[in-house]
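Please find the structures below.
Quick note: the coordinates plus some simple rules give every number you see, no bench work behind them. Just so we're clear, the structure is a prediction, and the values are computed from it rather than from any experiment. Cβ atoms are built from the backbone, for glycine too; each structure is taken alone.
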Structure 1
Amino acid sequence: MERFEIQGGGPAATAAVTLGRLGLKTAYSGIVADDDFGSAMLERLESENIDTASVIIEPNARSQFAFIMVDRETGKRTILWTRGTLPFISPEQVNEELILSSSGLLVDTLEPEAAAHAARIAKDNNIPVVIDAGTLREGVENILPFCDYIAASETFASQISGNGTVEDALKALSSYGPRASVVTLGEAGCACMESGRIFKEPGFRVESVDTTGAGDVFHGAFLFGVLQKWDIKRICIFSNAVAAMKCRKLGGRAGIPDIDQALEFLKENRPGINFEITFPGNN
């Protein structure tokens, strides 16, 4: 082992960090134990100015924890993960007021019942919902009908399409009725389907140190683009760029850029495309 670091992680939490660094006011809801890992998770989120008031702290439990081994030559990683002893969040524990005060909602698949409830609240109130569909766990398909944008990993795409092609997966995802469905393809970028049209958006070449969290960062940047009201192609380009920039440093969060760094990177690597930025409500 040449180097060791402790950083915060998790799909929705890292997406929240991404949104915060890009300039939005963000809040995170989830569950942690009253142990050292739980305290560290909250401290790291709060250090990014993320509102953690809706986080549930479970007494006498063990928090989630991942040990990630990164290959120096390729940036690829092997993850050892435990959920700990945390219970699942019930719909009754979802902070409805927080959702209603937000401009957008991102959910992941770790808490399917609570996520479905949160997405339903947002959908009923015309708040755009993005799902980071990482793994097809039991109950996840109950979330999808309430999502405006379904952004899936290659693993999720394979699972939901019965080991079909990316195009098969996009069609399967689109059957749930989102405005657009996306499959992330690592360094190859992403594939997207909107209004029956499928296109692929290539990734960006960077010197990759660690791919951990790249998908989480992509989803945070994706919601940022949705809130900017960009067209789907522009959203995909922006999300690919921010995710690629993250890979240049070790860990899931260290390399996440701020909005000025992201726009400068795009100016250098994808000139001629305008990314007009506004912060309506800053939520």
Structure 2
Amino acid sequence: MAEYKIKDLEQLTGIKAHTIRMWEKRYGILNPERTETQIRTYCDKELVSLLNVALLNKNGLKISRIAEMSEKQINEKVFDLRGNYDTDSSYEKLVISLIELDESLFRNTLSSLIEEFGLEATFTSHLIPFLDKIGVMWLVGSINASQEHFISNLIRQLIISEIDKIDVPTNKENPVMLFLPEHEWHEISLLFYHFVLRKMGRSTFYLGQSLPYDALIECVEKIQPDCLITSWLTSVDAGFVKKYFERLSNDTNGLKVYAGGYQMKVHGELISNWAHPIESVEDLKHLAIVE
């Protein structure tokens, strides 16, 4: 069972710590354990309870009214709200679906967001913050690998579905090749890059996860792409990253390489001679138009 501090709850729910304390003291919303030094600690059940309270509160119920409700009444009310689309409540629904492994809730919430805002805005404004919160939950041990894989694969399926709705570009000139290096399996960002480029009509070759280096070079020689796009999330040695991009540049005669992902932020300066950073959707759009 995970153990949260009040600052963890603040990050995961968006509710200020002083508000959580007030709700505890005035309404008895939560009943945390305390350490010997009187530091509040919370469990998964209390995290979900707080998310449910926030969900009801955002949908018009006053905290004083929620405090009077039984756990069964709260759960019934939340169940009714899960099927209703409300942008302001989407974050709570996404986190609850992660904790409870609720595929229907996750799919319905995300599909509603995409229907209203489109995949691009949903990804940047909703999924990226949600994935950042998953990182926090990893740190405090509140989710395990199965939960992370469960959600990641649902997101992956959804982006692929949106890509499939786009016609294959008829213009095959100046193709962009997208790949993940060997032993890199975190595909969501790369799929999103693929979606943005395809949506803008750019010809793309998508090679996917964990591509052996020699196979990449062979494909570059065959396809002759205009540039390469990759994404690195898994922690990797700085020296290895530097040597990889330097070798890639030499073996492709200085072909332009664009790289996103957390490791590019960490090691960006080391590889700046051989790779250009992808820091936003605008970087991709610029690439689609200019290259």
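To test your reading of the models, identify which of 1, 2 gives 6.0 for distance in nm of label points 7 Å out along Cα→Cβ at positions 70 and 238 when calculated. The read-out was computed on structure 2. Where does the value 2.4 come from, among 1, 2, when distance in nm of label points 7 Å out along Cα→Cβ at positions 150 and 230 is the thing being computed? Going label by label, the one that fits is 1.
Sorting 1, 2 by Cα Rg over 2.2 N^0.38 Å from high to low puts 2 first, with the largest value. Which of 1, 2 yields 12 for relative contact order in percent (Cα under 8 Å, 6 or more apart), as computed? That value comes from structure 2. Of the structures labelled 1, 2, one was used to calculate distance in nm of label points 7 Å out along Cα→Cβ at positions 46 and 126, giving 3.7. Name it. Derived from 1, not from the others. Output the label of whichever structure in 1, 2 has the greatest value of FRET efficiency 1/(1 + (r/R0)^6) of positions 62 and 246 (r between Cβ atoms, R0 = 41 Å, to 0.05). With respect to FRET efficiency 1/(1 + (r/R0)^6) of positions 62 and 246 (r between Cβ atoms, R0 = 41 Å, to 0.05), the highest-scoring structure among 1, 2 is 1. Largest in FRET efficiency 1/(1 + (r/R0)^6) of positions 22 and 270 (r between Cβ atoms, R0 = 30 Å, to 0.05) among the labelled structures 1, 2 is structure 1. Of the structures labelled 1, 2, one was used to calculate helix-only ellipticity at 222 nm (-39500 (n - 2.57) for each DSSP H run of 4 or more, over all residues; to 500), giving -18000. Name it. The value was obtained from structure 2.
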